[in-house]
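So, here's a batch of structures to check.
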Structure P
Amino acid sequence: MSHTYLTANVYCRRLFGGKVYKLALSAATGCPNRDGTVGVGGCVFCSAGGSGDFSASAVLPVSRQIEEAKRLLGTKGKGIKYIAYFQSYTGTYGDLIRLERIYTEAAEHLDIVGLSIATRPDCLGRDALAMLERLAAKKPLWVELGLQTSNEETAKRINRGYPLSVYEKAMADLAALSVHRITHVILGLPRESRANMLETVKYAGQFTDGIKLQLLHVLEGTALAESYRRGEFRTLEPDEYYQLVADALELLPENVVIHRLTGDGAKRDLIAPKWSGDKKRVLADMNRVLRAREIQPARG
């Protein structure tokens, strides 16, 4: 039996009327799971850049960051529109007045058609939600939350720092703002079974508007790297991951937007799995597996 899934590309074409690129920007935020407010050290997999290793320099004004990010796209970015993507660290943590000023500057840029802000579910208090509501009134707003797993024991091992009830409340609060909610999930976390991973996908599918499926990467300078070198877990093999993604897509409602099927860390920091560094080959091989299982993207 065939299954259709909604890609971010098709979703954006329907929403914005054409192809859209995301520009990785930085608002120079911090993280409560690093500074001692919630915990220290951050999540065990998180890089020194707060998972925003490809973002523009935080020392530049956001308008300059946008122009620099556009320049890096080169000719493939000519004549199209962009989403301002604030990925690194926690986008609703810290000085909200300063952050709203940065996000507003991005939203008001002529080439920006939408905003995407990554944050933590436990950093969506009343003032943060009010800020997001004002931003959503300016441009379409996506808010990305790092769930990673629905398994509470795994969440403790990876030092996530909040229980599932916090994620569920955050999703309900964001739904009231009419923003596009994206959930980030990692497949291959230490000591998780295939059933654990698919249960996370099924769980997230109940709440989210969009999802990012991310292969676990072991990056230099993380607590996860130390555990990997001690031989405490293994990373997924290619076909193992591709079949897992196929199973995940079949579990998700067809209206959930698939924003990512894999991911790539900075190659200079990638310890494992090395096969994931060749992104073009990974996507080509994954698409062959999906076609063989009659899992196909929706048409625009």
Structure Q
Amino acid sequence: MAMYGVKIFAGNSNPQLAESICRNLGLSLGKALVSTFSDGEIRVEIQENVRGADVFVIQSGCHPVNDHLMELLVMIDALKRASARRITAVMPYYSYARQDRKNKPRVPITARLVADLLSRAGANRILTMDLHAGQIQGFFDIPVDNLYASPVLLPYIKERFGNNIVIVSPDAGGVPRARAYAARLNAGLALIDKRRIDANQAEAMNIIGDVEGKTAIILDDMVDTAGTLKEAAKALKNKGAKSIHACVTHAVLSGNAVNNIQDSCIETLVVTDTIPLRPQAALCPKIKVVSAARLFSEAIKGIHNEDSISSLFEIQH
């Protein structure tokens, strides 16, 4: 079905995903200059007419985070001033999502600050995937569609790992997600009780649940330095897991992440393309990528046509 009045633009964070989404929709990526001036300031010029258009701007909050966030804000402002009818910020990975509360004195709630910046810049709607904390949606006074990666990851798990599996949550916060996957896969459920030493540092302490002789699949919304993942895999191996895999939505993979994965007991790490892999990660044989482009294209189509997109939150058999 043709989509009239829709225009899709993208910053520099994830051009491959943006192109894939456009191919699925049968649209061309909008023409825009997104670069920097010689002093490093973001330079944006929308190079086609957007007056009265329903515009979607695809930009992940990945490395370099602040540059990509600023690109998105400036693009939204440019589109608003060019009289776009509606602007939807498509953030496959929402940056600063881990700073969603005051967990100690005198720290910011940066996830809320980013929400305020997006709204104030002129975004009318947010489309994202697997927010680190669902309550971030409450930081906005505009609609937020938080897609789940399950329609992409669940078929992958079903196809490759058989029946003798256990879904493992790496922390208490991930239990609802792990329980939902386990229910749909008719699989066991386990939890890693861990103690966090500092940001990006965690020590796996204890496995709650039966993993002996089973294929353990660690499920999480993101992998950053992969230190937690490495320790979790080690703890599962010590408890008798037959093989260990991980399925993660956002492949942040900063610092020593690739080496941690390579040196761990994890046989495969499956990630989506919400964040493009850096060169070192792309060369790692353990890391496999599945695309979320179809999900985002279906969501964009539904939003534009004012249709319900609740079906995207269900498992696609």
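Read-outs: derived from the displayed coordinates by stated rules, not from any lab. Bear in mind the structure is a predicted one, so any value in this text is a computation, not a measurement. Cβ atoms are built from the backbone, for glycine too; each structure is taken alone.
When relative contact order in percent (Cα under 8 Å, 6 or more apart) is calculated for each of structures P, Q, structure P gives the greatest result. Between structures P, Q, the greatest calculated value of distance in nm of label points 7 Å out along Cα→Cβ at positions 37 and 229 is seen in Q. In terms of FRET efficiency 1/(1 + (r/R0)^6) of positions 61 and 277 (r between Cβ atoms, R0 = 30 Å, to 0.05), the structure with the greatest value among P, Q is Q.
Have a look at P, Q and say which one yields -9000 for helix-only ellipticity at 222 nm (-39500 (n - 2.57) for each DSSP H run of 4 or more, over all residues; to 500), as calculated.
Working: P: -11000; Q: -9000.
That value comes from structure Q.
When FRET efficiency 1/(1 + (r/R0)^6) of positions 133 and 245 (r between Cβ atoms, R0 = 25 Å, to 0.05) is calculated, the result is 0.15; to which of the structures P, Q does this value belong? Spell out each step's value before the answer.
Values: P: 0.15; Q: 0.50.
Only structure P yields this read-out.
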